[in-house]
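Peer 1: The structures come next, written out as structure tokens.
Nothing in this text is a laboratory measurement; each read-out follows from the coordinates by a stated rule. Quick caveat: nothing in here was measured; it's all calculated off a predicted structure. Cβ atoms are built from the backbone, for glycine too; each structure is taken alone.
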Structure 1
Amino acid sequence: MSDDLIILLKRLIDAGVEFVLVGGYAGVVYGCNYVTKDVDICFEFSTANLLALQKALSDLEPVHRMTPKKKKLQLTKDNCGDFKNLYLATKIGQLDCLSFIDGIGDYEKVRKSSRMIQVGKIKMRALSLNALIKSKKKMNRPRDMEVVKELEAIKKLNGSNNKNQ
């Protein structure tokens, strides 16, 4: 993982943001070679968690990257209920905050399908290998199906059908 990604994730952890690493970088954790441009997290969309996210990213100039004018991230207690997903660009990388993962479910279900991992000096939750495979299969996009092949090969090499893997 890149240093910027680790910095971004460490900021979230240090701010107390509740999340689970999912998507391409979760695959990288297990040894997948897939390259992705953004960090995907499944995120608890509570007011407190959203405000913690904003605090963690505030000096990184976060903007909504899917809006035409790249609006600045400006969360308040009043507007936090308006969001189900956030697609952000920051000075050090892109961050997608998702409330639901195909094939798994909402944040609570994703959290139950995750495990603690260590990347460098930081610990965080990541979607388990089995759950990641399940979610990629459910999305059924060509690039996801390529990742599934690699993740299944990794699983086979690990020689485990452990549900928590």
Structure 2
Amino acid sequence: MRILVFSDSHGHKRAMEDAVLEYKPDIILHLGDYSSDCAHLRDLFPELEVRGVRGNCDMCGNEPLMDEFMLGGKRFFMTHGHFYKVKLGLDAIINNALARGADVLLFGHTHVPVFKNVSGMLAINPGAAAHFSGTYAVLDIAEGDIHVQMIGTTIDTK
């Protein structure tokens, strides 16, 4: 299963469109700021499931504030991150995700890519898709293993 993860697109859709065409995901996850970009991706790629959450710039959006679900046998928790004050530190969001039993925590808001393994849970911020080339994450789940690529950044995922 291939998952594309975007955040903080702020209406800049081109990098996301290009990534979908290049990586051919099974599902797209959007972590907020502009959740309306989820609707654009749904219209452009109707064959793909697009899940999203609202960010601090989406207060009137239709997406939920957070989402928990299973993909490829892994428990995901995703939220934009502003309610957890991630610009001040990651302890609150990481502890919350661990308490929920998440295997994968996805968040945005800071525009800064993050990849950490905390007590066996992957904590991932794909950065911001709003830039010309954008940064985003590609997750491949196979046989219980998750392989993560952070695209557009030099973060090491090994």
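Peer 1: A value of 15.6, 49 was computed for Rg and Dmax of the Cα atoms in Å; which of 1, 2 is the source structure?
Peer 2: Considering all the candidates, the number was obtained from 1.
Peer 1: Another question, then. Compare distance in nm of label points 7 Å out along Cα→Cβ at positions 35 and 75 across structures 1, 2 and report the one with the greatest value.
Peer 2: Once distance in nm of label points 7 Å out along Cα→Cβ at positions 35 and 75 is worked out for each structure, 1 has the highest.
Peer 1: A value of 1.05 was derived for Cα Rg over 2.2 N^0.38 Å, for residues 11-58 alone; which structure in 1, 2 was it taken from?
Peer 2: Comparing all candidates, it corresponds to 2.
Peer 1: Given a value of -5000 for helix-only ellipticity at 222 nm (-39500 (n - 2.57) for each DSSP H run of 4 or more, over all residues; to 500), calculated from one of 1, 2, which structure does it belong to?
Peer 2: Clearly, the read-out refers to 2.
Peer 1: Computing distance in nm of label points 7 Å out along Cα→Cβ at positions 3 and 19 gives 2.0 for which of 1, 2?
Peer 2: Of the structures listed, the value fits 1.
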